[in-house]
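Every number in this text was worked out from the coordinates using simple rules, so none of it is lab data. Nothing here was measured: the structure is a model prediction, and the numbers come from that model. Cβ atoms are built from the backbone, for glycine too; each structure is taken alone.
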Structure I
Amino acid sequence: MGVTVKPDLKKLIAIAALVVFVALPILFYALGDFPRRSVLKEAISLLTLVALSLMLGQFFLARSNMGVIELYNLRRIRTVHAVIANFAVSWLLLHPFLVVVPRFFEAGIEPWDAMTMMLTTYSSTGIALGLAAWVLLLVLTVTAIFRIRLIKALHTKYPRWRHFHGMLSIALTTFALLHAISLGRHTDTPMATMLIVVSVVGVAMLLRMYFPQRAGAPEPPSAPNVREQAR
């Protein structure tokens with residue numbers, strides 16, 4: 001029995017993850033009570049919601065979720081983490097530009113004029129939150145790509161960089177959610193509730209790992225060296 005339970009559990013967790021981070025956003029989008037626009041605009045909005053949801057799902061692939069890591073093994077989790085990050089981060093970094101892409105196919109204001117107007121509308125709290133989230137995402141991405149060089153240049157250790165990476169992720173999540181809820185036409189109550197609940201659970205797990213003394217549990221062990229983290 002022990003031989004079959006583990007594969008079944010792996011499949012169950014994988015299906016649950018797909019339901020929560022992909023199917024639910026699509027379902028809430030489909031059931032949402034808002035005016036539908038062009039196919040291009042709706043496709044961009046839907047993919048942005050899925051990308052945001054998948055980005056939040058990255059919290060559950062961290063060392064704070066050792067149960068999943070031990071079930072699938074660390075190398076496989078890193079691969080999944082990288083694949084998801086490549087799509088979600090790339091799409092979200094392109095988000096400000098994707099917003100104006102439909103303008104190329106519509107009459108009225110030119111795309112670059114719309115971009116300039118959007119980026120210089122300092123009176124809009126929602127846009128300011130979005131710009132802050134975009135900058136944090138860019139910093140998070142660049143520091144992740146060059147983490148080995150940064151660790152060596154700053155003469156620090158990987159666990160400290162990992163803490164920095166995690167806290168930056170929490171800040172990014174906060175600004176991104178506030179932006180999505182304040183400006184997103186598709187983040188109605190069900191969608192917003194789902195995103196908030198997932199975020200709170202993921203952040204709580206991460207903070208529990210970072211502050212094990214307060215939670216009464218030891219922090220998961222780090223990898224033996226920096227090179228191992230880069231594999």
Structure II
Amino acid sequence: MLIFLKVCYKIVHKYIEEKRIDMSYLFDIHVHTKESSCCGEVPAAQVVERYKKLGYDGICVTDHMNLHNIRKHGSTYEEGARVFLSGYRAAKAAAGDSFKVLLGMEIRFLDYDNDYLVFGFDEDFIFTRNFAEFSELEEFRPFALENHLTVFQAHPFRNNIAVVSPSLLDGMEVYNGHGGHDSRNDIAYRWAEKYGLRMSSASDFHRETGMEPGGIYLDRMPGDSADLAKMLLNKEYKLKTFVK
């Protein structure tokens with residue numbers, strides 16, 4: 001009996017390891033920090049520790065980039081932008097070499113309460129212009145294409161969110177794990193499927209809400225935000241959590 005159990009353990013362990021290799025690196029690409037997002041409740045170092053314990057290989061810090069957040073954190077855009085980066089920097093410092101922290105943003109324009117996850121830039125890029133004053137997605141889209149940014153709409157079917165043309169998006173978040181909102185993830189999934197949009201799954205982490213954490217399994221470890229943006233465009237990932 002003992003020999004049988006040992007054999008079973010080896011088979012199961014080998015299966016888990018093979019599945020892990022197949023699915024590669026687990027990332028959450030929608031994460032907020034207390035340092036940089038007005039609504040964030042968990043300091044960056046604790047955020048990193050949480051995801052390490054959950055078995056993730058990395059996160060993309062996507063703190064809020066909007067006029068309200070920038071004005072709250074500084075009298076000028078440059079001051080607010082430095083605070084915007086502080087959560088990412090704190091997370092990166094806490095991560096060390098065993099955990100990957102990438103830079104992203106959740107941007108909101110001046111027209112609607114829609115939010116968009118943006119990937120593909122570095123710290124210096126934040127200071128090239130005032131990102132908090134883009135008026136609408138139609139204005140931002142050519143800028144994103146010119147600068148090789150990848151844009152996914154976040155939680156597209158919450159209350160008070162406007163439907164946008166799929167042609168303006170690279171993808172759509174079809175699982176949002178923020179338990180404080182009804183994101184209607186099932187509708188988002190069907191909408192993205194209907195229009196052939198790339199899909200993403202993420203936690204939208206601000207604090208613990210009891211929902212299943214989201215995430216994506218990347219085919220390889222991304223080097224930086226630009227690398228992640230390319231992987232998303234090329235669909236080099238699988239969804240961890242989603243609801244059809």
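Key figures for this structure:
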item: Ranking I, II by mean count of other Cβ atoms within 10 Å over residues 61-68, the structure that comes out highest; result: II
item: Highest-scoring label, criterion being distance in nm of label points 7 Å out along Cα→Cβ at positions 45 and 197, among I, II; result: II
item: Among I, II, structure where Rg and Dmax of the Cα atoms in Å, for residues 69-156 alone as derived comes to 18.1, 55; result: I
item: Label whose coordinates, when Rg and Dmax of the Cα atoms in Å is calculated, return 19.4, 65 (choices I, II); result: I
item: Structures I, II, by FRET efficiency 1/(1 + (r/R0)^6) of positions 29 and 85 (r between Cβ atoms, R0 = 25 Å, to 0.05): label with the highest value; result: II
item: For helix-only ellipticity at 222 nm (-39500 (n - 2.57) for each DSSP H run of 4 or more, over all residues; to 500) computed as -11500, the structure of I, II it came from; result: II
